[in-house]
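Each in C-alpha cells, the structures are laid out below.
What follows is calculated from the coordinates using simple rules that are stated; it is not laboratory data. What you see is a predicted model, and the numbers here were worked out from it, not measured in a lab. Cβ atoms are built from the backbone, for glycine too; each structure is taken alone.
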Structure I
Amino acid sequence: MSFTVAIVGRPNVGKSTLFNRLVGKKLALVDDTPGVTRDRRPGDAKLIDLRFRIIDTAGLEQSGPDTLQGRMWAQTEAAIDEADLSLFLVDAKGGLTPADETLAAMLRRRGKPVVLVANKSEARGSDGGFYDAFTLGLGEPCPISAEHGQGMLDLRDAIVAAIGEDRAYPPEDDVAETDIDLRPTFKDDGEDEEVETAYDETKPLRVAIVGRPNAGKSTLINRFLGEDRLLTGPEAGITRDSISVEWDWRGRTIKMFDTAGMRRKAKVQEKLEKLSVADALRAIRFAETVVIVFDATIPFEKQDLQIVDLVLREGRAAVLAFNKWDLVEDWQAVLADLREKTERLLPQARGIRAVPISGHTGYGLDRLMQAIIETDKTWNRRISTARLNRWLESQTVQHPPPAVSGRRLKLKYMTQVKARPPGFMISCTRPDALPESYVRYLINGLRNDFDLPGVPIRMHFRSGDNPYESKAKKRR
C-alpha cells in the first residue's frame with residue numbers, strides 16, 4: 001500500500017462504521033454502545049481510485065495509564081505514530097466535546113497531516129456541529145455519512161490534498177517481459193502412477209487463537225510479536241474484535257487471529273458479546289490451524305472441551321496450548337495428569353498435539369509453533385489410492401465387516417476425495433447398514449497406519465451402481 005491512514009476520534013462517532021465502509025467488509029464490530037473498539041485493527045482500504053492501508057482505533061477516553069481506558073488510548077497513539085495521515089472524526093449531529101478539543105491539540109502537536117471529517121452529516125440539525133468543527137483549527141471539515149456512504153468523493157479529494165498526489169498515486173511497477181514464462185508445459189505421458197503432493201513449506205499459514213476469557217490469548221500473541229501489539233490486562237473479556245497480525249517465523253509468513261474469549265452459551269446475554277463470539281467463530285472458519293489456549297491452573301473446564309469439539313466439527317487442525325505454565329509448581333505431576341485427561345476427555349481427537357507454554361515468559365513458544373506446522377502438514381496430507389486400497393484389504397481381512405440381517409457387508413474400493421481435513425470415500429454394499437463402531441475402527445486404523453494424529457477425519461460411504469436395478473423394476 002502507498003500510505004497508511006489512522007481513523008481517530010472520541011467514542012461512538014462512527015470510526016468502525018467508516019472503517020467497514022472503506023475496506024468493503026464488516027470486519028469491525030459496530031454497536032450503539034460507546035467504546036466497542038479496543039484494539040487497533042488494520043485493513044486494506046479502497047476509496048474510489050485510492051488504495052491505502054487503514055487502521056481502526058479506540059476512542060479517546062481520558063484516564064490513568066494503568067486503567068483499561070488508558071491502555072486503549074496507548075494503542076491509539078501507537079496507530080497515530082505509525083500512520084502517515086489521520087482521519088479525525090467528529091460527530092456533526094452531537095456537536096463538539098472537550099474530548100474533541102483535546103484530541104485536536106494532540107494531533108497538531110504530532111505535526112502529521114490531518115483530515116477533519118464531520119460524520120453523521122445527513123442527520124437533521126447537523127449544521128451546527130459542522131460549523132463548530134472549524135474552531136478546532138484543523139481546516140475545513142469534510143461532511144460525510146459513513147453509514148449511508150455519502151460524501152465519499154469529497155473525502156477522497158481531501159485525502160489526496162493532504163497526503164499529496166505523489167503519495168496517493170504512486171507509479172506502478174512495470175513488469176518485464178522476461179519475468180513472464182510463456183512457454184507451454186506438457187505432462188509426461190509415462191506418469192500414470194498417482195503421486196502424493198508434497199507439503200509447501202513457504203505457503204503463508206493462517207492460525208486462530210481461541211479459548212475461554214482470560215486464558216492469555218492476547219499475551220501469547222504479543223510474546224510471539226515481541227511487542228505490545230494487542231491490548232492485555234487482568235480484566236476478563238478485553239478482546240472484542242478478531243484482530244489479525246502478521247509476522248515471520250523462520251522465513252514463513254504467519255497470520256494470527258486473536259479472538260474474543262468464548263463463554264458458555266447460556267452466559268452470553270449481551271448483544272455485544274454475541275457479536276464478539278460470532279466474530280471468533282468466523283475467525284475459526286477462516287483459519288487453517290486453530291490453537292485452543294487452556295489455563296494450565298484450571299484446565300479442562302466444560303467450556304474448554306466444547307471449544308475443542310467445535311473446532312474439530314468445523315474441520316480445522318487443532319493444537320492445545322496449556323498456558324500459564326510458569327504458575328505450575330510440580331511440572332512432572334501436572335504434565336502426566338494433563339496427558340491422561342487429554343486422551344480420556346478428547347477421544348475424537350486421538351493423538352492431538354498439546355504443548356505447555358507461558359505467554360508471560362515465552363516458555364515453549366518454539367515447540368508450539370513446531371506443533372502448529374506439523375499439525376498443518378497432517379491436515380494437508382494426501383494418500384494415494386493404491387496405498388489406501390491395499391490398506392483397506394488388510395483391514396477387512398483382520399476384522400471383516402459384520403453381517404447385518406444375515407448378509408455380509410462388502411467394502412470394495414477406497415480413495416481420498418479431499419484434504420484440509422482428510423476426507424475419504426469407500427464404495428460398499430448397503431452403506432446405511434454399516435455400524436458406527438466399524439466406522440470408528442476404520443478411522444482409528446487410518447490414524448495409526450498413516451500417521452494422522454489429532455486432525456478430524458471425514459469418512460463417506462456410497463453404494464456402487466447396480467446396472468440391473470432398472471431392469472428389475474421393469475419386471476415388477
Structure II
Amino acid sequence: MHIVWFKRDLRIEDHEALAQAAKHGPILPLYILEPELWLQPDMSHRHYMFLQDCLSELNQALEKLGQKLIVKVGNAVDVLEELHESHSIDGLWSHQETWNGWTYARDKAVKRWCKSLNITWHEPVQNGVIRCLNDRDGWAALWYHQMKQPLIDKPVKLQAIEEATNVLPSYRELSLTEDGAHDLQKGGRSEGLKLLHSFLYERGEGYTKEMSSPVTAFESCSRLSAHLAFGTLSIREVFQACEKRNQEIKQMPRGAKGKWPSAMRSFSGRLRWHCHFIQKLEDEPRIEFENMHPAYDGLREDDFNEEYFEAWKAGMTGYPMVDTCMRALTATGWLNFRMRAMVMSFASYHLWLHWRKLALHLATLFTDYEPGIHYSQVQMQSGTTGINAIRIYNPIKQGVDHDPEGVFIRHWIPELREMDQAFIHTPWQAGSKMNGYPMPIVDEKIARKAAAEKLYGLRRNNASHKETAKKIVSKHGSRKSGLPRTVHKRKANNTSQGELPL
C-alpha cells in the first residue's frame with residue numbers, strides 16, 4: 001500500500017503525488033491533524049476554520065473516486081508507524097512543502113523514519129519553488145516552464161482500503177480561541193473556483209489600479225491567496241486559467257477589451273512573485289526567525305514597547321488608516337498588500353517594534369498566511385533585508401491617497417463616522433469630535449525621522465554592509481537569465497510588498 005499524505009495541497013486536481021501514487025496500486029489518502037502544530041504561535045482559529053472547509057470538500061471528492069480521506073490525529077511519525085504496522089507501507093507520497101519552522105523539523109523527522117525502514121518518500125514539486133537551488137540565475141525561466149506543463153489528471157477510480165478515520169478535534173480541544181473575526185472567507189475548492197472565475201470574468205478588470213486601495217481591493221483583488229496557501233487550487237491551474245483568459249481577451253474587438261489586458265499582465269506577473277518569495281524561505285529557513293542581513297541584529301530587540309504593540313493590535317494608535325486596516329484585518333482575515341505593507345511599516349519604523357513579534361501576530365490574522373511570503377515581506381518592510389529600499393510609509397498620506405473620502409475609515413472606526421471630512425485623516429485636529437478615539441501615540445514626523453536616521457546611519461557606518469548585501473542579492477534577488485548583475489540588483493531593491501496578487 002502507498003500513502004498519499006495531504007498537507008498544503010487539499011485537492012485532487014493537478015495533484016501529482018496522488019496521480020503518481022495511484023499508478024502503483026492501492027493508496028491511502030491521509031491527512032494528519034497534528035495538535036502540536038496548532039500550538040505554534042503563528043497558528044489560529046481562523047486557519048482551522050478554513051482548513052475544516054477544505055478537508056470536508058477533499059473528502060467528498062475522494063469518496064467519489066471510491067476511497068474516503070483518512071484523518072489521523074497525532075504526531076506524524078507515530079501515525080505513520082501505526083499505519084505501517086497495520087498495512088505495510090510501500091511508499092509515502094506528498095508534495096514538497098515549504099512552510100514554517102515546525103513543519104520543516106517535522107519533515108526531517110519523517111525523513112529519518114522513512115530511511116530507517118527503507119520506505120521511499122516521493123516528493124514531487126507542486127509549484128515553482130526549487131529545492132537545493134544554487135542561485136537565482138534562470139529561476140524565472142524555470143518557473144514559467146513548470147507553470148506551462150499540462151495539468152495532471154486525477155485518478156479515475158481508487159481501490160477502497162479499510163482504515164478507521166478520526167474525528168477532527170474542536171478548536172477548543174486544540175487550545176485555539178475565537179479572535180474577533182466575523183466575516184472570514186470560506187475554504188474548499190468550490191469556493192476557490194468561484195473566486196477564480198469571478199475574478200477573471202467579472203471582478204478583475206480594474207485590478208491593476210484598484211488593488212492598492214482597501215476601498216476597492218476587497219472586491220477587485222482575486223482573493224485567491226488563502227486557496228493557494230491551503231492548496232485547494234494549484235498555482236499552475238490559476239496561471240493557466242489566466243493565460244486562457246488572456247487569449248480570449250486578445251480575440252475581443254479593441255473597444256471591448258477595456259482594462260482587461262493590463263489586469264491580466266499584472267496578475268500573471270504577481271503569480272510568479274508569489275513563488276519568488278516562498279523560494280527565499282526554501283533557500284534560507286532561518287529568515288523566519290533571524291534578520292536576513294546580520295548588520296541589523298540588535299537594532300530593535302532590546303527596545304520593544306508593549307504599550308505601542310497592544311495599541312497597534314487593537315487599532316488604537318490614533319492614526320485612522322493604520323487603525324482601520326488592523327480592525328478590518330482582525331474581522332475579515334484579509335487585507336490588500338499595500339495596506340499590509342503600511343501597517344507593518346508603521347509598527348516597525350514609527351513605533352520601532354521588532355518584526356518577529358509583529359509577524360507572529362499578523363500570521364494569526366491572515367487567513368492566507370504563507371510563511372515564505374510572510375517573513376520575507378515583514379523583513380522587507382522593517383528594513384532588515386539589507387537589499388531593499390527603506391520605505392517608511394506616511395500613514396496620513398496613505399489615507400489621503402487610498403481612502404480620500406474616508407469611506408473605509410468610517411466603516412471600520414465607528415468613533416469617527418461623524419467626523420468632518422476635512423479632519424477624517426487627522427482627527428486630533430478636531431478633538432471635540434473624536435468620540436473616544438485616541439490621540440496619536442507618536443508624532444508621525446519625529447518618529448519617521450528618527451527611524452530613518454537609525455537605519456541609514458547603520459548602512460553608512462557598517463563597513464561590511466554592502467558586501468553582505470551583494471551576497472544576499474546573489475542568493476535571493478529577482479532576476480532573469482541574461483540580465484546584467486547591476487540590473488538584477490536594481491530590480492531586487494525595487495521590489496514592493498504592494499505588488500503581490502493577494
Report summary line: Highest-scoring structure on mean projected area of the Cα convex hull in nm² (candidates I, II) is I
Report task. Output the label of whichever structure in I, II has the greatest value of FRET efficiency 1/(1 + (r/R0)^6) of positions 333 and 405 (r between Cβ atoms, R0 = 41 Å, to 0.05). Result -> II
**Report entry** Comparison of I, II - label where relative contact order in percent (Cα under 8 Å, 6 or more apart) is highest
**Finding:** II
Report summary line: If you rank structures I, II by FRET efficiency 1/(1 + (r/R0)^6) of positions 213 and 301 (r between Cβ atoms, R0 = 41 Å, to 0.05), the highest one is I
Query raised in the report: I, II: which one has Cα Rg over 2.2 N^0.38 Å, for residues 61-252 alone, as calculated, at 1.50?
Result: I
Requested in this report: Could you figure out which one of I, II the value 132 for volume of the Cα convex hull per residue in Å³, for residues 261-356 alone was computed from?
Outcome: II
**Report entry** Structure from which 0.40 was derived, FRET efficiency 1/(1 + (r/R0)^6) of positions 37 and 157 (r between Cβ atoms, R0 = 25 Å, to 0.05), options I, II
**Finding:** I
Report summary line: Re helix-only ellipticity at 222 nm (-39500 (n - 2.57) for each DSSP H run of 4 or more, over all residues; to 500): value -10500 computed from one entry in I, II; matching entry is structure I
